[in-house]
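Every number here is computed from the coordinates shown, using simple stated rules; none is lab data. Everything numeric here is computed off the predicted structure, so don't read it as measured data. Cβ atoms are built from the backbone, for glycine too; each structure is taken alone.
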Structure I
Amino acid sequence: MSKFLWACFDGGGNVPPSIGIARALGRLGHEVVFAGRATLLDRVRRAGFRALELTRAQDLQEAYRWHPRGAVLSYLTSPVVAEELLEIAAAEHPEAVVIDAHFSAALAVAPRFGVPTATMLHSFLHRTYDGMSALLRMQSDVRERSGYGPLPGIDELWGERDVLHANALAEFDRPRRAPWPHLTHGGPVLEDDSRVQDLDLPWPGNDTAPLVVVSFSTEEGQGSVAKLQRTLDALADLPVHVVTTTSGVDPALLRVPNNAHAVRFASHDALMRRAAAVVTHGGHGTAMRALSHGAPLLLLVGQAADQPGVAALDQSIVAAFVDEIGAGITVGVDADPGEIRAAVQKLLTDDDCRLQAARAARSLKAVDGARTAALRLAQLVGGSRSDACAAPRTRDDTLHR
């Protein structure tokens, strides 16, 4: 058995797939220990894994206070957090370290771990490459303005690690020249959030009304009462049932119509298996889960006024993909109830959208994203970099269909 240390960013789309891969590594006989902010610990421990807190970002929040996302960026970019992570690694003696692709401070010190390292991206690679390059430059700029030295660019942070793995289907990722030979694709890792609750729906099991699932980001910083309320208002008069998972928003703050049920967390697989349509923000995980069940999508994409500094990179790229394959409709994040209602009505009657979503489902169901990623990581502890790069891989020159 080998031990993996996972330097995790607890963003909305990062924790469930990380846990899903950790479970797959466990089935291969390996141990995974997570390290992250206090907001990560309970989620990881609920899933049955050890979690160690990185506390020192709090010491630097004053230096980052000028930025509206300073608390997050002090964690992701601070050299003090990186040093704390190195100390944890020295105490834990892992055989390999896995680092979330957004966690630039940890990626920058990867050679100092003294063991193989992997960059893990929970989204497309080719489609996000330019945007992620800009995002990592922004992190470096914020760190420098906060009084610390700049960070390397993406070619070092991602390109010089032993493995770079994207949890996305290669056939869905717009092809371009592969930037690095060690890049591999797998598939989405559709692990439910560890905070899910058992859900008893208030409608009879034989009720034939279409089910519309509403789910926006699980990151509390992106919670928007206004967006959820506008969506519920839009669906209130339609002959449908609605389930919304509100995550960071207290359901008590919402006016929930008679045809809807609101809960913080619930199993998305169980809901989307029955869904006639899914309304979401365009995060990779939620969108791919909906498509894996053949559910067409309404995406409310963009940066809302109550979400200062929140990057909509993944959302806009996923929306472009969904538009491209014809499996859904995209509207702005501030769309009014009338626009949302009209879009859902179209989805419920558009056979072509459902056909395209069903085609995507066939591709998604053919790949076990968690196992593919785990096998790729397991090769890190079984040999040299050249051995790891010889892992079974999804070819990056697959033509998009």
Structure II
Amino acid sequence: MTFPVVGVIGGGQLARMMAPEAVELGIELRVLAEGPEVSAVAAVKTTPVGDYRDLDALREFARDVDVLTFDHEHVPTEHLRALIAEGVNVQPGPDALVHAQDKLVMRTAVDRLGLPNPEWASVGSVEDLLDFGSRIGWPVVLKTPRGGYDGKGVRIVDGPEDAAACADWFASMSPLLAEAKVNFTRELSVLVARTPGGEERVWPVAHTIQVDGVCDEVIVPAPSLDPAVAQAAEAAALRIAAELGVTGVMAAELFETPGQGEGFLINELAMRPHNTGHWTQDGSVTSQFEQHLRAVLDLPLGATGVLGGVAVMRNFLGGANQDIYSAMPAALAAVPGAKVHNYGKSVRPGRKIGHVNVVSQNAADAELLREQAGRVASILRDGATS
């Protein structure tokens, strides 16, 4: 029997976490790594080092794979179009991926689909930014359309004086994206998967908690969410995936806005497995990593129900403890039901090092699970022994 080869561009933790799922499915996984020490190298047998911005490196990597997919969205779309023209199976394709690469393209598409967007504008200068702020009111959120993630490439502009200080951003990239600062009650995330053949699945809406622009916690299903809002959010994410021709896993990050739109506004899109979906490894019938592999290979998709009443994911970032393994005995003993996922990274302050998942059959246990996941994460981060 011959099983397919899936090539992943990018060697971060997302590629690493696809590896055990590929083994279970009998799929060979290969990774184009940014360097010999990146996260996925220890988990995947074939990991050539290459620059994803180099078309020849992409060609060489893609030569013997059945499908090419991604750990990140940064591969130039013109390179992907060239690969497709040469017969490479790229999933998701560049016409879909560009909506995760460029926030201006994404905002335009959301408007075209008639889905709830914040007020926004493409601004090419400080003067344009001043005009936008005076029209919709301050403060304004200024974003770089490309390259931003985890709070990077985002600037809060409180008024005209702050706008003048943004000249350096316009000098390095123009136009930029200006958005109204949304008055939201919490952040939500909807994860969907779609195959090239059009089969689609959606996981329950998650409540996500961000700290300093980085996802800190995820609670699924989102507690006390109006069922009508949950249904509308899931429908919106599925429609985006279908209309944009997305394949694989897509995350739609949302602001919950009671009384505005359909109870939510769309924040950002990611067309790959996503931090807000890590809970699925232990809390769902089918993890986002298995589902992504199934989807890009056009295999039937798996069920997406929660394994229990509630699941909680907690990230842990680099902190005082430089030896994560030394804290593992205390962390595992503290909450025997917790599942720890390490990314194999060296520790740096603020760097994502891993996450903790906990699941309960009782939906009322959400706050207990949050406390348990936080306790394990703090032991790993700080090296505590109690």
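In table form, for the structure just shown:
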| read-out | value |
| --- | --- |
| Per distance in nm of label points 7 Å out along Cα→Cβ at positions 187 and 259, the highest-valued of structures I, II | I |
| Identity of the structure behind 147 (criterion: volume of the Cα convex hull per residue in Å³, calculated), options I, II | II |
| Value 14.9, calculated as mean projected area of the Cα convex hull in nm², for residues 51-250 alone, assigned to which of I, II | I |
| Mean count of other Cβ atoms within 10 Å over residues 155-162 - structure with the largest value, from I, II | I |
| Structure with the greatest value (metric Cα Rg over 2.2 N^0.38 Å, for residues 123-210 alone, set I, II) | I |
| Among I, II, structure where relative contact order in percent (Cα under 8 Å, 6 or more apart) as derived comes to 13 | II |
| Among I, II, structure where FRET efficiency 1/(1 + (r/R0)^6) of positions 83 and 275 (r between Cβ atoms, R0 = 25 Å, to 0.05) as derived comes to 0.05 | I |
| Structure with the greatest value (metric FRET efficiency 1/(1 + (r/R0)^6) of positions 267 and 323 (r between Cβ atoms, R0 = 35 Å, to 0.05), set I, II) | I |
| Structure responsible for 1.0, with distance in nm of label points 7 Å out along Cα→Cβ at positions 227 and 283 calculated and labels I, II on offer | I |
